[in-house]
Structure I
Amino acid sequence: MEYWRQCAMWLISCNVLPVNHRVTADTAQVFDLAQTLRDGVLLCQLLNNLKPHTINLKEINLRPQMSQFLCLKNIRTFLTSCCDVFGMKKSDLFEAFDLFDVRDFGKVMDTLSKLSYTTTAQQAGFKPFPTEESLKDEDIYNNLEDLIDENVLEDEDDLYAAVYGLEEEYAGGEIYEDLMRTEQHPPLKQAEVDVRSCCLTEIKQTEEKYTETLESIEKYFLNPLKKFFSAAEIDKVFVNIPDLVKVHKSLMADLQDSILNKNALNLYQIFISYKERLLIYGIYCSRVEIAIAVLDLICKEKEDVRLKLEECSKRANNGKFTLRDLLVVPMQRVLKYHLLLQELVKHTHDAADKNNLKIALDAMKDLAQYVNEVKRDNETLREIDQYQRSIENLNQPLRTFGRPKGDGEVRMISSVDKRKQDRHIFLFDVAVIVCKRRGDNYEMKDILDLNYFKITNNPTSDREGKKWCYGFYVTHQQGYTGFELFFKTRELKKKWLDQFEMAISNIRPEKANHNSHQFKMHTFDRITSCSFCHLLLRGIFNQGYLCLKCGLGAHKECLGRLGVCGRTDSAKSRPKESTALPDPGLPRMVVIRDYSGIPYPQCGPPLSIHAGDVIELMFADLHSSWWQGKILATSKTGFFPSDAVRPCPCVPKPVDYSAQLWFAGPMERNQAEVELQDRGNSTYLVQHRSKECTEYAISIKFNDKIATLRF
């Protein structure tokens, strides 16, 4: 068997690659194995399979998306651990670029072979390779570097297919499933099974078990540990668990009532109304990894706390799950609601019920996507911090430039200095950091603010068969220094050109000024919904676009669908809360659904409202998702969603005429005639003509006579 195939089979036996991985196909080539390993992720997992906990998977990048910087960091982590944990000599190891650039893949496999023969690896029970004579055909490795350059992955999900299980395992999926497991009942005959009822039962039972888990964390861990942790440590480790307990006790009670007493007819309303309250998971998911890191550090430094935690685990669940295990469960639960509803929709046949449940399903999908994006952005922030530590001369935080879009080698020519220079660029949402590589680190040479540049392809630079001759222009719009960037191959140029054009498109979207708006990419400090589709703007930075005139927020794809901009002045010039007066031309509104400040309006402070409140409008635009108003009962003012209110019913108000000179109030006819007797002609009085004050009469003096008319 070929040497590289024996290497692949060994990786499969070590449970690093699945048995049906593409490297096992008859048509597979050594290139397939090289491409699978070159980001370093599976090599780090290999070491953990040979010896558990060799590498903390949170210290590597599980989905580096072929970022050269992140891939090299993973590879170097693997190489360091081979020396420190497995006792390998540095001379037995390949260089990081031998794998990433596939300069010497034969050396990579030699390192893996020597790793397989280490005592630690063999004690794990994995047979080393090669186990038989194999032909080392060096020729098959000679053109791998060219193949890698020419085969830029269009869809990198295939590359990370083997990592999905790894991510799920780290995220606590197995712990969640174990906690939610219900007692197994004997299988019923098919005719007896109501699948929809089973779906409802699962929703109810899993919510009960999850709420019980949250209460257990609070009762058996949080409260006892207050004597051992400082207030700051409690806040860091338990994040907002008490808030989650309150929300889910309420949600559980509402679900139980709906399913047991109301045939689940109002189930959809429950999920829609709880979407806003469940947004606190954004906070939890943002901080849970820090919580676990703080917990690990405390346990490492304080023996008494570690022993107390073991005691707490025994009381909570007989020691089956640690606090560390339980802290990852909330992330799993919040991502399950849309899946539970999806199954319920599938087995609901009544058309009205199905449509209602689909609305609830959309709400829970939006929640799940929001939480996932927050989680992903927090991982991105960790990557940005790694970049920050590796780039010298960088005096400003990289976070201000947005999300990283890629990094790699390039050759640059400036419009001032015509020499080609080798550089390493880091592309972010709004800027390019130009660096020179210094060993494992980088020296910052320039920062290109993409707000001031445009991208132009230069097909004349392409020379077939020559490397580093494929370029495009990065031109300053005000005539300052511009650049031409050259890439190693046509494929790499296309990849980078697409990324640059996408960055420019995000900075200056085509519909940014549609209908007189002035939208700009923006980081919203508060949870915000799109003014058009009302779905959440996701993530924790550069979530969407803010109109600098009217203050609306929107997704990029919704920009061209919004109505005419409601204001032509800056949102900042809007009257302050204390000076804003109701517009007499606007109707009073009655609140039809609760709103407590989430999502947060960008145009001003939120106004918490409850169903039944009557609001006097102060500012309202038909094209705006946010209106300003005052609650009549409390005089509190602020902004609220325009779809949370409707006009008050038009009921005539009783009118007080007592201040009018012509209104006499309750008065008999004879008395009215006496009052008018000495008055001039055309004088009149209006009076109540009944004790109940429900009927009126008018007495008029005309031609010296007094007539009374009833109405």
Structure II
Amino acid sequence: MNESNSCIAFDALEQEVILTPLEYSKILDIQQNIFELLAVGNNEKIVLERLCQLAEKMLPNSVASIMLLDSKTGLMNVISAPSIPEVGHKALAGLKPGSGGGSCGNAVFRNEPQFVADTKTDERWSDIRHIAYDFNLCSCWSMPIRNSMKSAVGSFALSSFEHRAPSDFHKRLLEICAFIVNVVLKRSEYEAQIDNNQRELELLGTAVKYATDGMMITDKNNNIVKVNNAFIETLGYSAEEVIGKNPKIFASGHHDQNFYSAMWATLLEKKHWSGEIWNKRANGEVYPEWISISAVLNSTGEIENYLAVFSDLSPLRESQENALKLAYYDQLTGLPNRQKMILDIEEKKPKVCVIFNIDDFKEINDFYGIDTGDAILHQLGQWFNTMNYFPYRLGGDEFAILEYEEIRWDELRHKIEKILSAVKKSIFYVNHRSFNVRLTAGASIGGTTKLLTQADIALNKAREQNIHIARYIENENIEETYRNNMAMEDAIRKALNEKRIFCHYQPIINIETGKVHKYETLVRMLDEHGNTISPMEFLPIAKKTKLYPQITAEVIDQACTLFEKRKEEFSINLSVSDIVNEKTKQKIIDTIIHTGTASQIVFEILESEGIENYDEVAKFISEVKALGSKIAIDDFGTGYSNFENILKLNVDYIKIDGSLIRGIHSNPRHHVIVETITDFAHKIGTKTIAEFVSDEETYTIVKKIGINYSQGYFTGKPQILE
């Protein structure tokens, strides 16, 4: 107070305002009244209406209003004005801040107080003069409501039915009321944020509690502080048994100290580590899990906690083992099958392959029934096993053996004759009936990867010539083969130069919607007479003569140029030779970036090639996925279907090989293999595509199994797109 018992304050324009003790007391009463309402938890609407009513008491024959600016529309609307009728609210709705927008529009527009003594003549009311007349508003004083950045976000106004100018007290009153509105709004925002955060925390807590992945949180000293339900179910410990313990109690002994030291070094440096670990359950069972560990930092950047999320890989491994059994072992005899033999020839490099065929086996099936035939096959397989020949059942009535030592033909022939003689002398019993079996054999010597094919040729030769043993002999027409290869090389080179390499596109259908999901790019070549040459004829020669990169470049250019316009998803087949060739790989990346098709393209990589060249393929996948591209593993299910590597490669699609799909309606083994692959894909969130869907029956089966997409002549043939 000054010497005259007046109170000195400053208004919004930093000008000195002198209030009487009574006026000062009235303003304090308003503040106290409002803050009491806030203290007991009244909501925003009640508090702001009360503020308007208290302000109106300070200026008889007036009404108070609060308007806020909508940040999206840039227009103002009334949020509180208890003494103004609803029709007045509607009249003021959508008020645009500006020089003619009345006292409130100007308060926000200019970000300064507006005191209009005559609304019917003042230019600041030029745009809304009709409101002044409609509601008999003679004067209007408005104070901007400012946010923490001092920007005007609304207004607090007193409108009077008399022509009048504000006193120092009224100016101070308006300023205090505008400030209180800002406080109330901030409080509401804060409470809403708290409610939202609480809901998010509750939702997160529920998600963590019921997540299918196990979760564990430790403190900075790696002592467990929290686990979820999946953790308890997976490891078999209760929460009370592990809280406060170090996770080393789960150690299985499968990993040495170097493993854990490397893990912690990475975790401390990069604040994240993921990989496969073998841990031990409460019952002592050792199991594999895929775990991701992340360091949780506090506001100063120091590690405060560690979060571990893990998945039990046991069901996946079991599924993988079952799939391997289905893929590589014959269900009837339990012997390794043709696919396993192909794999063993590639990996173990045997020197000899001999295939045995049961003579007149069809007559046994026709006369005595398939069950009798199956029983004989099973017993013959057991006979080979008993004699330590380590046989394979190739299918039908064919068995095979491999030899890993060098052997001369006369020695091998003598060994085969002994086998044929021993089988001929053996008696096989089925349902108390005895059977004698004769065999025919085809053999190949040389230790090449074509041993099985060559032995097949030899067996056919033995059948044709009606002899019991035949040997594969190299093709005497090899010169003709060389001439044909050179002619095809010249044809490919000319086709590239004359732009006769072109693309067809086969639709891949979404089974759920029946609509085209994407197209697969299929390369074709025209000869000089305009005839289409199958890729099966020219691509193998292109790979051997180093013309393949040029074909890949041509396909990439054509497909990306087309789908740059069509804006649809499409796929292109890549061989590992494309991926490991730096020039070709760079061409691919440059083209998808230049055409803007990176997010549309799916690169299809053969399963066998991808697994054999894992490091190169993984690096390529990482690069193109960073650009938005997707990856499909092609012909899955034919070679060594490595589910673990598929997990690591993080592919988007698995294309199930057509040889499995073609026989799915007649071959139970194919059906089980396809179901296993589909189930595996669904569990890891990967889409599946069935190849060679050629008829409605096959389409119905793959749909029932749950495969996502269909490709084949039944749903769409390869075509030219424009």
Seminar exercise, completed: The value 22.0 for mean count of other Cβ atoms within 10 Å over residues 42-49, derived from one of I, II, belongs to structure I
Exercise. helix-only ellipticity at 222 nm (-39500 (n - 2.57) for each DSSP H run of 4 or more, over all residues; to 500) computed as -12500: which structure among I, II?
Worked result: I
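Matching task: 2, 10, 13, 14, 13, 12, 11, 8, 6, 4, 4, 2, 1, 0 is the computed value of P(r) over Cα pairs in 10 Å bins from 0, in percent. Pick the structure from I, II. Provide the component values of the computation, followed by the final result.
Values: I: 2, 11, 16, 19, 19, 14, 7, 4, 3, 2, 2, 1, 0, 0; II: 2, 10, 13, 14, 13, 12, 11, 8, 6, 4, 4, 2, 1, 0.
Going label by label, the one that fits is II.
All of the numbers you see were taken from the coordinates with simple rules; none came from a lab. Here the structure is a predicted model, which is why all the values come from computation and not from measurement. Cβ atoms are built from the backbone, for glycine too; each structure is taken alone.
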